[in-house]
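Every read-out reported here was derived from the displayed coordinates using simple, explicitly stated rules and does not represent laboratory data. Values in this document were obtained by computation on a predicted structure and should not be read as measured data. Cβ atoms are built from the backbone, for glycine too; each structure is taken alone.
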Structure I
Amino acid sequence: MIHEVLQSLPAQPGVYLFKDSKGKVLYVGKASSLRQRVRSYFNLQPVQIGNGPPEYQAASDASPKTERLVSQIEDIDFLVTDSEQEALILENNLIKKHRPRYNVRLRDDKTYPYLKIDFNEPWARIYFTRRWQQDNARYFGPFASAWSVRKTLDVIKRLFPYRTCTRKITGADPRACLEYDIHRCLGPCVGAVTKEEYDRTLRQVILFLEGRNEKIVRDLRRQMEQAAEKLLFEKAAILRDQVQAVEAVTERQKISVPDLGDADVIAFALSQDLAYVQVFFVRQGKLLGRDPFILDGVQDETPDRIMAGFLQLFYAAASHIPPLLLLQHSPADSDLIEGWLREQRDGAVKLVTPQRGPKRELLEMVAANARVGLEQYRIKKLAVPGARGAALESLAEALKLTGPPRRMECYDISNIQGTSAVGSMVVFEDGKPRTSDYRRFRIKTVEGANDYAMLQEVLRRRLRRASAAEGPTDGQEKSEAWASLPDLLLVDGGKGQLNAGLEVVNGLGLDIPLASLAKEHEEIYVPFQPEPIVLPRNSPALFLLQQLRDEAHRFAITYHRKVRSRSEVRSALDSVPGIGPRRKRALLQRFGSVRGIREAPVEEVAAVLKEKGLAEMVKSYI
């Protein structure tokens, strides 16, 4: 069947669907030429087995993900469209409908919530909904969670006195509820407000959600002045409090990005099986809010395709598209996506990947938030009651350990071409970090960039301390951290790092289970097993190993930066004649760094050194 389809594909734009033997959609894609795009997945020289149909294999340059996809394809369906942009829209709809496992897709996108202002009611209300319809209502979202919507509703309710009740409004009720008494509702039920005044409050809510707070403050001040002129001082005081509340919220929203206007800032952090996306919403140069989203199906995908997938899925359902999108990575098919966004917005949209300046700094802040969010997401996955225990048991089964590894240690090396080389040791007990047992090492015996030898030095120094016969070394007293041997010793890297660690363990006559975790495909290597162990991408056991590995990497990098900084300080000041340890210490205590000394006036340096000539020499040397 595949053979016939590949021969008959038209050279027109459209959408193609790859299906498995049960007819389930595996992947949905778009193409400017269906014939060219679909055929590019396959080696067009099929293998003939007996009298059966020809069997197609993946193209020789295919990624591992594409190889797995092609091996499962049993049928191909396609739909022709008039343009590639129509194909893009159809692709979005089909991905949402079928949720194919090999597509980049938003997790739980069918249930993302919105905030709705329903103008179909005579006295409009604002409420939470998970259905976005083409009606006369205004929608804001999608939000990442129900909590995000409810938090927004809470802020709005404190600022604007709209009604939240479901009663029929006649204006003739005998008395209002408590919301009216505490100035949280305008009281349309008792006729305390006209329809025009109530609708003005709803318009202010919309302005607030759009980030146009300055206009709200101007309108409220005008109403306050009018009330005061009419001697309605109680109403004027309520409006004054409302102005102050809006201004307080506005002050918290300010960011230091000049002339940014309206923009969404998007960055993500990758963990082989998923991408944690952060979207910061900037309106009128102010940070209005932010939301995280989870993308599945990103394994082996390039950053540009992940970004493209997110833009398509998110903005197909977004209630508002700003004129500027600041992106961590330029998306694949950027011209096509930009054109589609212009059509969705009915106005200009610009996709920008800044390389420097304030916009780049803002983007890096969003990316940092994405990295932290991904780590917190992993921790929460393991924080479910019983999750850590189950992860440890699953890990023991996968690695064929005698029992769950209660104590795990992970080691990493950090250096730049062999300089300022350091090693880290982090410890997890019962699946949780035991920071009191963390240790760091300066590499002492290895010269040059030899990571294997550095790892061996660190392991040898650590494991020798576990022996009571060795006693204290390097001037440090023996402690429980050194005495306890791990139930699993993990090293960051692949087969090379594993073999280096095994050589040390065997050389010391110890029996400690070893494993290494390779970053590229998150493969686990163990001794005497040529093929790596590949755990499911959503496996709690893999999450636990990733957390352990990433913590060792963070700890090593932090120490390496500190050592390198000290080295730079020493090299700068040690070259100055007449500057010994005492004077160097005094300078650093006063100015903090070589840069601080360099930028300080010579008179201040002289005040520390008590010699103006020596101060001038220091300034000259550095």
Structure II
Amino acid sequence: MKPTLTSTSNSSKATPLTSWFRQNIWRLCTAVGLLSGVLITSANCTDQAPGISPDPTQIHYPIGIAVHPSGKYLYVANSNFDLAFTGGTVMAFSTEETKEIEVDRAGVKTKVKSLEMLPSSAVTIGSFAGQIMLSQDGSKAYIAVRQDRRKDTPIDVSSIVTVNIDTTQAGKGHLKCDEETVTKEQTGGVGEENKFDSEPPPRCGDTSKLFLDDSPYPYSMAMVSVCKPRRSCTQDSECACSDADKQKGFCTGDERCDYGRCVTGCNARTCKTGETCTQGRCRSNPTTGQSCQSDDSCSNNNRCDNGRCTPGCQRQVDCPVGNECILGRCRTPLPSSQPFCMQSSDCTNYQTCTATRLLASHIEQGGLSDYSINATTGKLTREVNNISSLPSGVTSLALLPTNPILGAAGNIFVSSNQNNQVYILPNQLPPADDALTSITFNNTDGTNSTFADLRGVAVGYDKKNNVVRLFVASRRPTSAILVYNLAMTTDGKLDATLQRFIPVGSGPSHLLYHQQEAPKPDLLYVVCSQEGRLDVVNTETLQVEHQIKVGTQPAFVALYDPKPGAEVQRRRAYVSNFLDTSISIIDLDSHQVIGQVEGIETRLPLP
């Protein structure tokens, strides 16, 4: 006899989706652990409920969460942890806060802000989603999925799903993937057995996914970016600055073409007497001189202007700082390499910080893998598989930011709760045997311990104290953030010195380092999953400044802190509360919860 699943799909908390099937799935899954505040099932508990499509209108075990760079949209990855449906979903919400709901606060009914979901924007992915990561321009979302299936195959594998984001669409089409349409006739219900009030959300098809056949269970992710030219070119005329280019931030005036990329050009003030600024270059208007087609057809360090060879720069001192005198012209040289960056301000004025790789940590074998991102399509290619020198159980990863004191950036930090160490890897993978170093957890009395249960990691540059710090979440013997100062050794490796333990709420998991404009201190956001709390640490004083009560078993936090002039000025943090299926909305000025998004009631009975 097929077990029955029951639920309701009201806008308020619904009757728990609890049935014989779901309760017994829970009891059968005895190999259950806590990872970064998220319940992890064993590989033997992957049979999905037959036919019922996920509710496309409500969140359901939310884990991954991300804010669009514009601040206008919030994206949530739902994990389908209880296996009630055929998969999890990705949903898009407007951040306008035009909606209000009534919640119970300590027995008092209180109205709070909430968010409206974009209509018909949900897409179905595999079960057990992890982190969601957006591209820097907000056009792509990548979701780590621990349990997925190819079409027409019964074998479960891991995957990373690519979803396109079209912000010109306010509803259907806002989220796009290689969709497979699902009809009501193909399902046993939508959000509930024998219920078809909503159309089933489309499934992301196989070509939207990068399947990991070794099934390493991806969970947390990070993007590796490098400084790349904003615009490529073959001649100066291609570097004209249109109004559209100005709106995109590509340029403020006409540029010139040096070595295949458009760079900052001249203006009326930078040209000498007798020269005019044309197509980004200072050019003379010669009436005599050898005829020419290009600079290299002129001799004696002359340049070709208007078809005639004319005297150009003679020495390096004739050119502005940062330029070189080549073939009679001051040119912007090619950089020796594409430097790692965290934001476009890390790059020169003709470059932009562009994501080229995606890193994913693995709960199972190998610890970490590396994926290249196609510059045109955004598709992923797995370049480096599981790194054998790393243990399994990698729970988090972070990148060393650009900073002026270490002479390095982009190094990768990963934590493992299998052997309670933090590993430091070079930016390029796989690492050589002598390029991988590790930090062993130390107790407050200086003794080593194998019981730390390390989780989240974050790295940040403290501008005021001129120090780069590593933060590591430890759950045992007490919940604390380990603070390390980083320095470069004489042999070119990073060294970490333990500075302090910061007590935080129980079960610290995800860490998010938030860099603020001086004189504001940088802040570290600590998701305390077992406490149901978000702690905020001042990274200059190394003290907890705020303790924010959120929902049950929070998983990830995402921030939006607008730059001056941004269209959306709301400063917000959003926390995905896994076990009570809700999203907490936090005002970053007051650091108080001001709103909530509620989904299907899915609280499971503990074994």
Structure III
Amino acid sequence: MKFIKLALVATSVIAALSGCTHTPNSQHTHLATNNKVVSELSAEQQLDVLVSLYFEQSLTFNPIKATYVGDNSFNDQFLPVISAENRAKQAQFYQHFQNRLAQIDKTQLTGQALLSFEVLSHELSIKQQGMQFPSYLLPINQMSGAHNTFAGLGSGQSAQPFNTPADYEAFIGRAHSYIAWLNSVQTAMAQGIKQGIVLPKPLAEKLLPQFKAHVVTQAEDSLFYSPIKQMPASFTTQQKETLTAKYSALILEEIVPAYAAMSEFLAQQYIPNSRDSIGYSDLPNGKAWYEYQIKQNTTLSLSADEIHEIGLSEVARILSQMKQVKETVGFKGDLHAFFNHLRDSDEFYFNTPEELVAAYEQVKQKIDARIPLLFDIAPKAPYIVKPVEAYRAQSAAGASYASPAPDGSRPGIFYINTFNLKAQPKFLLETLSIHEAAPGHHFQIALQQEVDNLPLFRKYGGYTVFAEGWALYAESLGKELGLFTDPYMWYGRLNDEQLRAMRLVLDTGFHAKGWTRQQGIDYMLANSSMAKSDVIAEVERYIAWPGQALSYKLGQFKIQQLRDYAKEQLGEHFDIKAFHSQILIDGAMPMPILERKIKRWVAAQK
């Protein structure tokens, strides 16, 4: 590969990563140390070496990511334990690469190299800023956490391979590493109790069933026994017997006790000491912490007050369009009555999970056939529609997307949550499919993985504001794709956009303006037809992930703003397919960097 060849002659660009936990691979341990040789490298070559090593060594801090991107050398490791020593190593890692990056002459870079420089500079800066906040005291919540990732890996239905006896042995090692990490999670959360940095009570309570679900008395009843039930036929009888015995012991003697201990800790210590308040503003240094969350998630310089006002304006605008739909379908009654009608009428809902999934599979075919109208690129990787697994369905989002395996062994997955059919109305079929699959998340993420010569830290990296902004922008293309011809389907698009607009109001309301959980629930019920169960899950999501929910609408605004700019500047020469390619072809990036890139592209077209 290009970066390996460069690495063989460019050691002084990266120097020795003193204090880092990673041991360089064989190529990098034989790097030359001749400063004259290094000085002869171009700035782009120096950057190639640096970004390659940055990605390689970053996997030390995230072995799970290594598995997902197809690097199986980390399959027997989990996350590093939560400790002051490991935090110091990570801070040193970021500082080291920031120092190395500063030695490269940015003025000599163009094109992809310039983008990589700017993206890495942003990434290192924002990560260093985040080290000042004690997020390690809140290592898991009901929405996200490596405890659920581990369960997915161990189920045999995720990225962890179970093709050879060595694969099975690797997961045993990963399980041991996970248990050590989980012990450190408990220790960190106990420290959080002492420092007053704990989850709100409703969130803490939702964690308990996630752990109790894995406390079983028979190994065969455990999710982690699934790979044993699905052992390849090529395994010998002796191999099968040995692995069965090992996994049975692993489950009953190590995994179950670890989950049971965490369940006991949550029930007896953590939940009783969790907080009644919900906003980050109520935590020590919480105002600055939330401002950082806004900056990290949106990559934009907007205050909580500005975002709140944008949200209020958008909610009002979308409500007026919802009223137009109500009148179009001839509903007699006010908008609130129309919302109740949409929530309560059986005609808008499926009878079985199977019907729900089948409907999304049909919409998939319809949308896929229309993609060429607005795009001249498409990912090679396919995607499938699949229900959310039962063990996480109750707390999971209504829909989500998982990227395909880089080697093509696993397709992209559009997950639809069948736990509550009343939270999955028929009128969301088109807009939700666009968002999660094509031309939304699947298009953007799968294409990013397939771009030739894209540095690995960008190929497998991402920015919420870019990914979610693109997916919401993709929804806005529905009419241009010949969709939303049914007024109820158009209402579904408005309902989805309203959800993202309300997020601007609620996220800032909770974390900067003192809103209560009930206030958020009431606001969402008053301004949408969402099911109450879905509203509660959404509200608790915003409480758990401060700033994340802001990314959708703000990212969409920026992409639409760039489209309007390009169209205004280029006039009749504006090509929507070319514009979409420019947005997608270089992968996710912070919005200011994307804006500079698009403006350079526009200038080159004149």
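Assorted remarks:
- Volume of the Cα convex hull per residue in Å³ derived as 160 - corresponding label from I, II, III: III
- Which entry (I, II, III) yields the derived value -18500 for helix-only ellipticity at 222 nm (-39500 (n - 2.57) for each DSSP H run of 4 or more, over all residues; to 500): III
- Given 1.2 for distance in nm of label points 7 Å out along Cα→Cβ at positions 460 and 540, calculated: source structure among I, II, III: II
- Structure with the greatest value (metric mean projected area of the Cα convex hull in nm², for residues 276-507 alone, set I, II, III): II
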